[in-house]
Structure P
Amino acid sequence: MKTNTTAAEVLMITLVLAPLAYVALIWNELPTEIATHYTISGKPDGWMRKENAALFLGVLSVFLYLVLRYLPNIDPKGHLQTANFLKMRVLITLFFSAINGLVFYMAAHQSDKNKLISSLLALTALLIAGLGNYMTTVKPNYFVGIRTPWTLQSDAVWRKTHQMGGRWMVAGGLLSAVLVFVVPMPYTVGVVVGIILLSTIIPVVYSYIYFRQEKARQLS
């Protein structure tokens, strides 16, 4: 386990550093300002100087790695020291690195903003699907998972909610990743965000319903 953990940490550190190394390689090709925020219709409405964008990328990448690395140490339940959570960390780190690299690649090559939006949505959808795959077996904790008042109060509700919610996340994420390249751009963001929200809201509602059913069974 320790060897696997060490290899995973090395992999994640490499993933954190890879976009920074890539930015250094293409520095002279980058425009002075980079679009860093877009409206729901895909129109850029926020820019940063490339120096500030690179600095922000570095600080945020390191911060995210450290938060995920030491989160298990402050979990009161102590249920995050698992191979499952380690895989989730690798997936999140990979996603964040891919997003960073993509943004700077698109900026350097002056690519069509619609391609950037589609790619970002597809990556986000795949992240949701990947997390859903691991969510089905995540143990009760205060930081990761579908944390509602009802799942945190009952281990049985937690388990049932995450088994069902994980499947919804996988289905919603994969469906969204496909629809990104099928639905016309003016509607892509709304459709994808709608599906992702639905796949996260349904487990929350289910956790309440199952909790009430559990209470009813206990009283009968």
Structure Q
Amino acid sequence: MTTNSATKPLTIGTVCRTLRDEFDDVSISKIRFLEDQGLLTPRRSPGGYRQYGVEEVDRLRTILRLQRDEFLPLRVIREELATGIAAPDRPARRRATAGGDGARRYARDDLIAETAADGELVDELAEFGLIVPAASDRQYGDVDVEIVRLAMQLAPFGLGPRHLRQFHAAVTRASGMLEGVVSPALRSRNTDRREAGLDDLSALARISADLAERFLVREVLSAAGG
């Protein structure tokens, strides 16, 4: 974006249209969600409308690239932006083969190379149904990559795929509640409504994860007599 400080501020709708050529999944609701998470702080007009300048648009572009190309969670993106590590023109550190729909796909060996995981761990996660290849091409996706990474973080605590299977079963039961909230939007033929449903699912997942953390801490401390 080659504008200067004197350029007229952009509305959120204009920003969305400007970035859509590079980011197919960008939407007004997604930009608002990033603002709710404290990642964006656009100015407001006297009438209360959002106004985006060149710096804010560049910041949004960086956030979207980090999500798409490096699969970073918002917490990490926030830290990188705060420390100045993230730059608008920084090349992506992690790449994978993209399918026709733009999603990354990983064969077993690619998944191992991407995560630097032990092949035995990956096979055990697959055996217990904790990572699941797509039926169409038998390859794994971005979520499976993150599950493998999290499983690697739990391994030093003596928690392996056998233990995670119990956790997965509990999450599967709880997911039915969230599905009832967002499924009407996700099944809609309206693109904006589907995108809003995905944003709602992300927000619900974040809140649910925070709630699960509180429950776990309370229960473990209670069991330990704390």
Structure R
Amino acid sequence: MSDNRIFGYCRVSSKEQNLDRQIQRLFESGVEERNIITEKQSGKDFQRPKYQMLKNQFLRPGDVLVLTEFDRLGRNYEEIKKEYQELTDKGVIIRFLENAMLGTYNKSDLEKKLIANLMFELLAYISEKERLKIRQRCNEGIQNAKQQGIKFGRPSIPIPSNWNEVISLWKKGEITAVKAMELTKLKRTTFYKLAKQTNAAEKDTNGTESYSNAS
């Protein structure tokens, strides 16, 4: 392990946050100051310039990547799963100072494989839980909004004042669809959609099909 290079990565989500505590912890764990990469950017994905530079230009097989905590790597669990796989496949040894059991530092090849498999299962589980939580919150928000009278979906089509008269003439074949659209000032798609709705309503009332799409 002594021949391997050691890099540290520190991250906070905003420019207002401080990196000093992370840097100090990495320094105390044996990472040289020149090998500590810092970044102030959200962990929602891995499109972070300094992290990508570290991963693609610095890290080589056998190198050690040290982070203070698991969530310093990122916060999107599906993304972390892919990233963890890429790093381990590349031969990079991962060390978390506060989540040591989740890393591959000082582990045998068998242990590394086992830990990687467990990590993937854990991250998949957490990611699914996050998705369900978000979906539940969205559903609760929609229900609350509906209770307050807020409507969702596309607004209903306003019915022209002369609709019943014009649609009756069209169904009897006394005017063409083009003329009906002109009289009602409706576009083709809207006209046929409204005609379909009218037909469905009449069908429910009468139990029979009242007309077919004439042109």
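Where a number appears in this text, it was derived from the coordinates with a stated rule and is not lab data. Predicted model, so just to flag it, every value in this text is computed and none were measured.
One of P, Q, R was used to calculate Cα extents along the principal axes in Å, for residues 106-145 alone, giving 45, 16, 11; which? List each step's numbers first, then the result.
Numbers: P: 45, 16, 11; Q: 25, 20, 14; R: 54, 13, 5.
Here the read-out was taken from P.
Hey, helix-only ellipticity at 222 nm (-39500 (n - 2.57) for each DSSP H run of 4 or more, over all residues; to 500) derived from one of P, Q, R reads -25500; which structure?
On the way: P: -25500; Q: -19000; R: -15500.
Matching structure: P.
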